[in-house]
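Next up: some structures, all given as structure tokens.
Just so it is clear, none of the values below were taken in a lab; they were calculated from the coordinates. Computed from a prediction, not measured in an experiment: that's the story for all the values here. Cβ atoms are built from the backbone, for glycine too; each structure is taken alone.
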Structure 1
Amino acid sequence: MAGTARPRTLYEAIEALPEGVTGELIHGQLHAQPRPGGPHILAGSNLGAELVPRYGRGRGGPGGWWILIEPELHFVRDTEILVPDLAGWHRERMPELPTDQRFEVVPDWVCEILSPATASKDREIKLPVYAHYGVAYAWLVEPKAQTLEAFTLREGAWVLEATYQAEDVVDAAPFPEAGFRVADLWR
């Protein structure tokens, strides 16, 4: 019987997902979700626009970072794969970008933009994985509530350092000079 061959590995299953679907492998399970909605995309785009000039390029800030949208993090190559909305690395830890889609250096910072469909997975499944592999900082951005939560990893556990709302100016680690208002993420 002629037909399409089934993927042999979970990573091949990710590669076989239709365009517009993001796949992650977490604890041996394939998680797939469609592309995010407008408020999610706007918040991520605006956050990148705030951070990249100061931290990625050194314009009005210290520079020295890679700030990337939706990198494919391989904590264990082709086995434990997460795709945060944004991630950042000090360039001294990752001087060059990988030549393929696999980022195997643990990022210094991740940011997840929460949506109704992903909020529980981002908080309850992905944050513990990031902690397990030693990501030092995590931000959770909630477009519906218009908040940004900043976490620091201490002794293997996340500590909530601050919750920013509407007109609050973000000054959270690892970007203490960020200086943008949370409300600017949805405008």
Structure 2
Amino acid sequence: MLDAPPPISADDDARRERYVEVRLRIEALLEGEDDWVSAMATVVCELHHAFDYFDWTGFYRHARPGWLHVGPYQGGHGCLRIAFDRGVCGAAARERRTQRVDDVNAFEGHIACATSTRSELVVPVVTPQGRLLAVLDVDSDAEAAFHEVDARAIESLCALLAERFADHALAEDEPLTR
């Protein structure tokens, strides 16, 4: 027998409503925008200031094979570079799937860019052709801060960005120059 899904809480409903508002604002702000860095900066700013539990919000760009480079972001300093074989961001990039970690201290190989981080949500930005553009990393100083609602809303936003900016994907063996 399958376990019943957890009940939707009022908190989940409020989060879902907030994501709808933020998504509409982001779409309006990005209307006609064709610069990938400007788009990332706008998305990060809107997300970071919309949710109290987002203590660090940023992109790690796939800037060379096997490596992510920080920026744009909001919050304290992030790690400058992360290899695909390290940390939560590396796992999201390597596996091309969302990583939702309730307790970063329990994640083998977690990189402590900020010692205050307790939970993390990392969503890959993958083009329709399967190429990685970046990962969107959100850190919280609270344990288990992120719900399935957060993961699904940010995945949807990252899919929109991936489709719109697919031409900025790193070619297999060439460094990104944009």
- line: Highest-scoring structure on mean projected area of the Cα convex hull in nm², for residues 87-142 alone (candidates 1, 2) is 1
Origin of the value 11.8, 37, where Rg and Dmax of the Cα atoms in Å, for residues 55-134 alone was derived from one of 1, 2: 2
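Which structure, out of 1, 2, was helix-only ellipticity at 222 nm (-39500 (n - 2.57) for each DSSP H run of 4 or more, over all residues; to 500) calculated from, if the result is -4000? Walk me through the numbers before you get to the answer.
Values: 1: -4000; 2: -11500.
Comparing all candidates, it corresponds to 1.
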message: By the measure distance in nm of label points 7 Å out along Cα→Cβ at positions 15 and 39, tell me the structure among 1, 2 with the highest figure.
response: 1
statement: Value 21, calculated as relative contact order in percent (Cα under 8 Å, 6 or more apart) from one of 1, 2, is from structure 2
message: With distance in nm of label points 7 Å out along Cα→Cβ at positions 63 and 79 as the yardstick, tell me which of 1, 2 scores highest.
response: 1
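Starting from the value 2.5: which structure in 1, 2 was distance in nm of label points 7 Å out along Cα→Cβ at positions 103 and 159 calculated from? Numbers along the way, then the final one.
Values: 1: 2.5; 2: 3.2.
Derived from the structure labelled 1.
Comparing structures 1, 2 by distance in nm of label points 7 Å out along Cα→Cβ at positions 95 and 119, which one has the largest value?
Details: 1: 4.4; 2: 1.7.
Largest calculated value belongs to 1.
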